[in-house]
Every structure is written in structure tokens, then in C-alpha cells.
1. Taking -19000 as the value of helix-only ellipticity at 222 nm (-39500 (n - 2.57) for each DSSP H run of 4 or more, over all residues; to 500) derived from one of the structures shown (P, Q), identify that structure.
2. If we compute FRET efficiency 1/(1 + (r/R0)^6) of positions 100 and 284 (r between Cβ atoms, R0 = 35 Å, to 0.05) for structures P, Q, which one ends up with the highest value?
3. From P, Q, which structure was distance in nm of label points 7 Å out along Cα→Cβ at positions 84 and 188 = 9.0 calculated on?
4. Comparing structures P, Q by relative contact order in percent (Cα under 8 Å, 6 or more apart), which one has the largest value?
5. Give the label, chosen from P, Q, of the structure having the highest value of Kirkwood radius over Cα pairs in Å.
6. Suppose distance in nm of label points 7 Å out along Cα→Cβ at positions 36 and 60 works out to 2.2; of P, Q, which structure was it derived from?
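Values quoted throughout were computed directly from the atomic coordinates according to the rules given, and no laboratory measurement underlies them. Quick caveat, the model's predicted, so the values are computed rather than measured. Cβ atoms are built from the backbone, for glycine too; each structure is taken alone.
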Structure P
Amino acid sequence: MDPQVARSNRVALPLAVLIYLYYFLLPFSVSIGYVIAYAYFFINKKFHIPKDFILFILLYIIRAISLIFNNLSVLPIKEIFDKFVYVIFSNISINEKIIDRILFSIFFSNFIILVVGIFDRFLPMFWTKYYYVYVNEYNLKLDKKDKVVIRNIKDKPIEIFINENKILVPGNSVLTFLKLKEGNYTISSTDSFFLHTKQRISENYIFIKRFWNETNNFEGPFGHKLVASGVFSTVSVLFFCAFIFYKKIYFFAFLISFISLILTFSKSYIPIVLLILTTIFLTKYKNPRLILFPIILFFSISLFLLIFNPAFNRALELRKNFYMVGLEIFQKSPIFGIGYNHVSDYLKDYAKLGIIDNFSHTHNIYTDALAETGILGFLAFIIAYIYFAIKFLKKGYSENNFLAISGGWIVVLMLISGFFEKNLDRVIIDLFVFSILGLSNIKLSLKL
């Protein structure tokens, strides 16, 4: 063997292993995912920046301007480093063997999450015991850094003071986890609330599952069912495309991720994913008579949820309120917005009035973009993502590249589900989606 080729192979192997570890460990630790991705970036000395990444550079320049215009810190624009994995993964040398190993890494990670989740659902050995009191004020002493949980059973948020710091706690019995350092804390409110700790502060206790929320929606290691459903949705689309356009063996991997998605009981992601999957199927096995099938399926599931799930009507009403509030905030500064990543500052007042039930965002990526960055940021946001959807769908179908096809449809999934949930600009979702788009950027020669 040529010495130079041998040396190249020795360098390529650890680089490839880094990529496998990235996809396997990312669901469990975003920090480790960052370290691995950027370790690859610095080790792999030869790289180029795709020209279309300029769209996201411009987007974040506009987001920075929105913050400067409102005299706010520009720290939120550090999110661009999440998107930079698109550049990193566009420079990976891959072949069929590496692709299969990447897909296996993603599958194995999802398989472990589902298996642990099933055990966590039924076996108390995985649960954590939290003692609780129902109070207006409580003096808590922590001997070490720990989590405490606050539960507000009212139907609207309440204000709680932790020493001198004020926080707003969502209503409807949603568990709010707080990480507190060692020390003494006075936790108080004008309203009564449940305080849960691992310390034995009373004889009353509940068990809190690690991978499930208080209403038994599957969250996995992601901490929130909507983040979990966003991740499982993108992985389901990836493996479905691998099954349809690449190798039939990936049907089992698709099944694992889709079952995980179903267990989240997401009222938005599940019907949208079914719509996307059916459309993907019809693009492969063209049949004009079935062209209305995905539309009928989508509306049938939506109608079923409306009729048989009373909570769905309440959810729709709240979503409408969120959208109207988002548009109202947009009118405060229609050109530059009120500052990227700061819509929650304005939502708190509406939450106190009971118009909305939480204050993190407007549950809509479009009203978020309008409110936070004005019409300029909204247009930059729309142009960037629609461009990427069209680019990768066109590339995928013209080159018979299943990765590009999946990348394009994942962006479409994000754009549609974004009408109902905050999905993009979440670290875990961005790191996964933009790494897949980076791989999709590479020209592949696969035996299909």
C-alpha cells in the first residue's frame, strides 16, 4: 500500500469514529455533541464553507441588529454555532460503509432511549422519590447542589420568590424543575404551591419518572415532550427515506423512532409526520389516484382529535391566543422587532392575565420571528429555510441521494410543524438537523 494512502486511512478512521460518537451521544448530551463536532472541525484541516451558509450569516446579523436596536446583549446570536455543524459536516468524506455506520449509530441511540423509556414507564427502580409540602412559604436548606420541583395546580401562572429572585411558574400542574446550589432558600408566593425535594421534608411523596412527564408523555432524555417529538420526527423521516430510497433493512430503525414519536402523544407532530411520510411514499411509487390520500389522512386525524379529545379544543384556543399575542407584540416594533430571543419577556404579562398558559415562546416559529426580529428578520428566516428545503429536495431526487431527500423533507417538516410548535433554534434539534443537511451536501455514489 502507498504510504500516503495508509497514513490517510489512519487519519480517516478516528475522524469517522468521532462522527459515529456524535450521533450516538448527541441525544444524551448536547455538550458532548458540541465537543465532538468541533474536535472534528479542528482535526480536519481541509474544509470549505458552502456558499449558501451566507443565508444564515445574514439571518444572524439581522438578529444581532434587533438586539442592538433594543439595547440588549447580543449573546443570543451564539446560536449560529449550532448551525455551523452544517459547515463541519459538509466537509466529511463519506462512502456507503460510513453512511451505514452513521445510520446504525442513530438507530442504536434511539433503540436505547426507547428500551430505557419502556423500563422507566413500568419499573419503579428507575423512578426518583420526591417528598412534598403544599405551602405559601418554605425555608429550605440544601447541603449539596440538587434539583427541586415546584408544581402550580392553578390554571394560570403564579409568581414565586426564591430568596430575592422572582420566577413565573406555569399552571395546570406542570412540573417546574429548578437546579439550586448548596445553601439556604426561602421559597414563597402569595399563592399556594407544591414544593418537591429529594430531602424528607414531609411524609408525603410522589415518584417522578426520568423519561416521562407528569401526564405520561414520552420525553426520553430531552426534558420536554415537544423537544422529544421534534427529534423523533426528524429521525423518523430520515429512516423512512433510508428505507424507501436506500435499503429495506432500515424499516426496523424507522419503526423504533416512529413508535417513540407515537408515545409522545404529540397532537401536532404525529399527523404532520404521517402527512410527510405518505407524501414521500407517493413520490417514490407514483399513483395519481392516491395523490389526495395524504391530505385526507391528515384532516381525518385532525378531525378525530377534535371530536374525541376535549383537551385538543383547549389547546387550539391557547394556540390562537399565542398567535394573536405574537402579532400584537410584532406591532410594537415592526421593522427590527423587540429583540431576538426576548419574546418571553413580553409574554409574561399575558400569562399573568390567563390569556396564555406559559411564556417561553408563542408556539409558532413565524410569530416568534415577526415579534423578535421584525419584518426584516422574518423575511431572512423564511428565505433561508425555504431555500434549503427546495435545494435538498431538488438535489436528492435528481441525484437519487436519499440523504438529501431526507434533509429536504426534514426542513419541510420543521416549516409545517413550526406553525404549531417552537422547533427550530432549539440546540438539540439544530445540531441534528444541520448535521444531516451537511451530509446531504456531499455528492454520493451509492449502490441503490
Structure Q
Amino acid sequence: MTTKKISELPAANVLEGSEVLPVVQDNATRKTTVTALRSGLAATIHTHTLAQIADAGTAAGADTDDFATAAQGAKADSALQHDDMGSAAFEDAGAFATAAQGAKADTALQPAAAAGFATAAQGVKADSAVQPDDLAYPGLVNAVINGGCMISQRGQKSLSNSWQYGPVDLLAVVAQGTVSAGVIKQVPGVYSLSQTGFACFVENATLGAGGAVLFRHRIEAKNAWAFYNKAAWFTARTYHDLSPSADYIITIRTPISADNFASLTEIETDTITIEDDDNTDIALFIPDMGDCRNGIEIEIKIACGAITTKDFYVADLQLSIGEEKQPFDLRPLSLEERLVHRYLRPVVGIVGVANSGSNMQAALHHPGMRIAPVYEVNAPITMTDGYTADFTQSQGNIENIHENTPHYGRVDIAYFSGLTSGRFHIQRAAGGLILASAEL
């Protein structure tokens, strides 16, 4: 038998568990297998504390239930980390828009898109600009014909207690209180007061107790219908020298029947206090013109009381449709004149035939007037037979109206002398003028 040390034995192959090993047990040599050796070890109870184990961490003292599972750990690896969070993560939910608000924000106007919109200042200008509804009738932006006081076909008039149309066509004037003095004029060159430079001027008025000066303009039914149930503004410019101030009473009325201003219904009125010695705007807003289709009357009453040699101006009169006050509508002079001629126009080129030594019948032409007019003569008329002589009335006169229409008329002109019956005559420009009036 050969004796070898264990260290001299060849190395064993990979153990399968059935190999036999010698072991000393109970002072006797015994055999066992590798498998039996591995499974037969008795349990060992360790009595070391956690602090006595140098390699143990604090987790060694915890149960497995105190830790995440492997699956939870995997989720944690891909979860949002602290360093990935912004400052929003530390705010309450109330500090943020809701999902519904966020959805609205997606379709809301963005700052970059706001460049296509008006600024607040531009919006304010737009509020006071002429609106499309206000221009439904462009010719009625200003329904006051001759509101600029440019057209004058009569000379100056003395102020009186009776309404009279004076040198500013279509603007009537009257005084209240005993009239001692005063003249009604058209005055040019007052550009600090009016856009046209013209105004109606009552000069050197001297009135007794209860004195007042009134201006009036009327609008016929055919133009008034456009204001039916609409808002409107009346505006004008004025000046007076009543120290320290005067009350202006502006009243808007409508007649009960079309173009018959004998009986009126009030639409709107207001009193405005105007300081003296100042070119000033006056304005009245009419929220609803109501049923004004029969016509419109505008009256400005300046309550002055007893006065001596005081002056009053009005200019730039305007009545416009709409809730926004419009700038004065300045029409061309030629257009304004044509508008005036519906109500007041000169009769020119008169042709007449003598039917006695002192009288002739004449044809008058005045096409396009509102109604058949009345006639007035501003001075004696001069006629000529064209080859023998001129003939002038001893006084301005229209003796008789045989017939007339809005377009023409046939009248007797008297107070001549030396006419030859049957001879035709034509008007000379050297004499007086006939005015045809269809004023309201």
C-alpha cells in the first residue's frame, strides 16, 4: 500500500454529490457523500449584535416589508426625480389654471396676434366717429339748410316782436319784450366763430323787461321723416356780450299736421348757461325724435331780460341723426344755394305785356319750389319795351296773382306810367327783384 499525503492527490473533477468522503465523527473515521455533507450541517445560532458586524448597514435591522419590491424599484428607476422638477412642483393646485381654462387659452387671442387690433386710444376715437347707421342718409348729415349762414337774398331787417325771415335765408328771428332798437344782419369774416365765416347777427338790441332774442329754423316733412324714432343731436355756435352769462333755451318741436306749424308738440328741450364774450358751442342731445314725420322746428331762445345795445351771434346750425355728435357738415356754397332755392329764390327774366297805361301782366318762372310761393318785391321793378323807353314802378308792387304753381305764376305788376297797351316788356337788371317764398 502506498501512502500519500492529501496534498499529493490529484485534483478532483466537478463534484456531482455522490462522491464518498472520509470524515471523523465521534473519534471514529466514517464515510459520507458530498451531498450528505452539504445537507447535514446543523443550524448555527449566532449571538452577535448588529453593531458587532462591521459590514452591516442600517437596513440589516429592518424587515423585508419595510422595503420596496423589485417591481416597485424598477418603477422608481424611471420615475420623475427631484432634480427633474421645476418650482411649479412646490405650489398648490390653486396657483394654476384649470384644465378648462387651459383649453380656452389654446384658442384665446395671443399677444402676437393683437397687433392687428386697434389700441385703446384708437377705440375711443372710433366711439365718437361717424357710424354707418348715422350715414344712412348722407344728404341729411346736416338737415338744417343754410346752417352755415352763407346764403342771403334779403337785406338787413329791423328787430321786431314778430317772427321774420331776415338776411340769413331760412333762419327767422323775433324779439320778446319792448323793442327799442336792434338790427338783424348777415355778417361775414367771423372765422373764429364759424367754419364758413358767416353768422346771423342781431346787433345793438335794446329790449325792455322780459327781453329775449329767438332764432328759429324749420325742416319740412319730406326731410323730417328720416329722423323718425331716431336719436339726434342739435349743435350750433354762438356769441353774446351779456355779462356775465345768459341762458340759452333750446327746444325741438314737431307740428301736428305735415308742414303746418300752427300747432306744435314738444320733443325735447334744455337750458344751457353760456358765458359772455366767448365763441362757444351749444348742443342738445335728443334720445328719441319720436314721430316727427310732420316736420321739425328748432328754436334757440336767449333769455336776456332788459338790455341796452347788446349783440348776439348764431352760426353753424346742424341737426344730425345718431347718438354721436357729428362735426359740422360744411357743404359747397353752390349746393347750399340750390337747396335754399326750394324755399326761397329770385324770379329773374320777367316778361310782361301792358294792359293799361299803368299795369302789365307778367309771367314769373321759379321751377322746383316746395309749394306755390308767395311773392315779395324788394324795390321798384324796372321794365323796358326794348326800343322806346324804360318804365319803373313808383313803388315796389305785385298787384294781383292770377295763378301760380311751384314752378311758375302769372301776376299783375302795377304803379307804372306811360305804358302802351299790348306792348311787351322785359325786365331790366337795374331795378328791384321779386323773391318767391315757399318758406315754412
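1. Details: P: -19000; Q: -2500.
Matching structure: P.
2. Numbers: P: 0.95; Q: 0.10.
Sorting by FRET efficiency 1/(1 + (r/R0)^6) of positions 100 and 284 (r between Cβ atoms, R0 = 35 Å, to 0.05) in descending order puts P first.
3. Derived from the structure labelled Q.
4. Numbers: P: 19; Q: 13.
Top value of relative contact order in percent (Cα under 8 Å, 6 or more apart), among P, Q, belongs to structure P.
5. Values: P: 23.7; Q: 31.1.
When Kirkwood radius over Cα pairs in Å is computed for each of P, Q, structure Q gives the biggest number.
6. Working: P: 2.2; Q: 3.6.
Derived from P, not from the others.
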